[in-house]
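Please find the structures below.
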Structure P
Amino acid sequence: MARLYGILLVLGLLGVVGYACYSYYTSTQKRISILTSNNAKLQTAYDSTKVAFDTYQKNIKEEIDNFKAEIKKQQELNNELNINLNKVEENNKAIAKLLADTDIIKNSLADPQATEDKINEEVDLYFGAIDCATDDKCVQQGN
């Protein structure tokens with residue numbers, strides 16, 4: 001009988017160890033399944049985030065390139081404006097010198113009609129130039 005109890009004890013211990021191994025195996029398989037699923041989700045999230053980031057990075061690079069082109073264009077326009085400003089300043093100096101050398105009162109007293117006609121002609125040219133600069137219907141000749 002002691003043998004029978006020994007065999008039952010060994011079988012009981014083997015059963016407990018077998019059940020523990022089976023339980024450990026099934027819980028490990030569940031954990032592996034969950035981790036595999038989570039890994040797939042993480043990989044999908046990573047791939048979509050990487051695509052979005054690459055697109056964002058490409059758009060930023062394009063915007064930076066466009067910005068650099070705009071800066072270069074603005075610099076060229078500024079240079080052109082500076083050149084035109086220098087020309088206008090030179091023309092203003094020439095006009096100031098001409099006005100300083102011209103005695104309008106003496107010329108008006110000598111030939112008032114010619115002075116009036118010349119002044120009216122220059123005023124018409126001046127306002128015509130303003131009209132041409134601000135309107136699409138330019139009536140000035142030769143401009």
Structure Q
Amino acid sequence: MRDKIEKTDAEWREYLTPEQYRVCRQHGTEPAFTGAYHDVKTPGRYLCAGCGAELFSSDHKYDSGSGWPSFWQPADGDAVDTTQDNSHGMRRVEVHCSRCGSHLGHVFPDGPRPTGQRYCINSVSLQLEPNASDTE
């Protein structure tokens with residue numbers, strides 16, 4: 001189990017950029033096709049912008065055509081948590097960092113094999129750490 005990260009609202013506002021705060025702490029969404037990672041193919045690990053926890057791997061990233069970075073599974077089973085999201089007149093499953101609770105995006109049951117899941121994640125909630133061999 002990961003150590004939980006807890007900060008006050010003021011601490012989050014100071015730590016995150018205004019856009020990161022809006023998405024990660026206020027459950028916002030960046031517009032489709034505008035995020036830094038929606039079309040990136042760089043091998044590496046995707047970390048939480050809020051706490052640095054590893055959330056996803058480029059090995060599990062694919063082009064869903066949705067306009068957001070999409071993954072067919074998290075880096076490991078404990079990386080993310082999910083909750084029911086009934087906002088905006090829709091029934092969706094929200095994805096958030098299991099370590100700091102940052103809102104990441106949503107997961108849908110229309111992804112590729114082997115999981116059939118599409119983790120549709122906001123770029124602003126992620127930080128790509130390229131593989132060491134690819135940065136030398």
Structure R
Amino acid sequence: MNSKSTAPSRSDFCVFRPMPTRWLDNDAYGHINNVVYYEYFDTTVNAFLLEATRLDTRALAQIGVVAETGCRFYSSLSFPQALEIGMAVEKLGRSSVVYRLGVFAAGAAQAAAAGKFVHVYVDALTRATAEIPPPIRAVLEPLVLASAAP
């Protein structure tokens with residue numbers, strides 16, 4: 001837990017996705033294990049892209065690979081709590097996207113955890129860096145945070 005900084009609030013995110021917890025998400029200490037938060041981030045980002053673009057993003061000529069992740073914890077969560085994952089775009093570059101994610105107990109005002117998730121787009125065959133595909137850019141542009149815009 002991190003008591004020295006303030007947890008993000010709902011206003012720090014553009015969209016929210018419900019996320020159920022599972023019995024196996026808890027660790028021996030009775031709270032959600034830290035590695036599970038990364039599953040929540042990956043699921044939130046990729047489900048959003050699939051739903052918003054209405055495309056199978058895995059079949060595009062350019063695919064997003066995870067280049068960096070991070071998570072800061074503020075309070076504990078545990079199965080069977082219902083969660084909501086907030087998402088926004090901190091930076092939308094030519095070939096990369098930096099996502100901001102927040103893990104909230106359903107209805108909570110402050111995040112229990114905040115994360116960073118970076119996609120770098122590459123050619124699906126050669127793995128050379130590539131531009132973000134136009135359909136993906138189109139659904140991400142509205143999520144760019146005003147404070148992050150150039």
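Here log10 I(q)/I(0) by the Debye sum over Cα atoms at q = 0.12 Å⁻¹ has been calculated and equals -0.51, so which of P, Q, R was it run on? Walk me through the numbers before you get to the answer.
Values: P: -0.89; Q: -0.43; R: -0.51.
Only one of P, Q, R returns -0.51 for log10 I(q)/I(0) by the Debye sum over Cα atoms at q = 0.12 Å⁻¹, namely R.
Quick check on the output: 1.9 is distance in nm of label points 7 Å out along Cα→Cβ at positions 71 and 103, derived from one of P, Q, R. Which one produced it?
Q
Among the shown structures P, Q, R, from which was the value -6000 of helix-only ellipticity at 222 nm (-39500 (n - 2.57) for each DSSP H run of 4 or more, over all residues; to 500) calculated? Before the final figure, lay out the partial values.
Details: P: -34000; Q: -2500; R: -6000.
The structure behind it is R.
Bear in mind these aren't lab numbers, they're just calculated from the coordinates by the rules spelled out. These numbers were taken from a predicted model, which means no experiment stands behind them. Cβ atoms are built from the backbone, for glycine too; each structure is taken alone.
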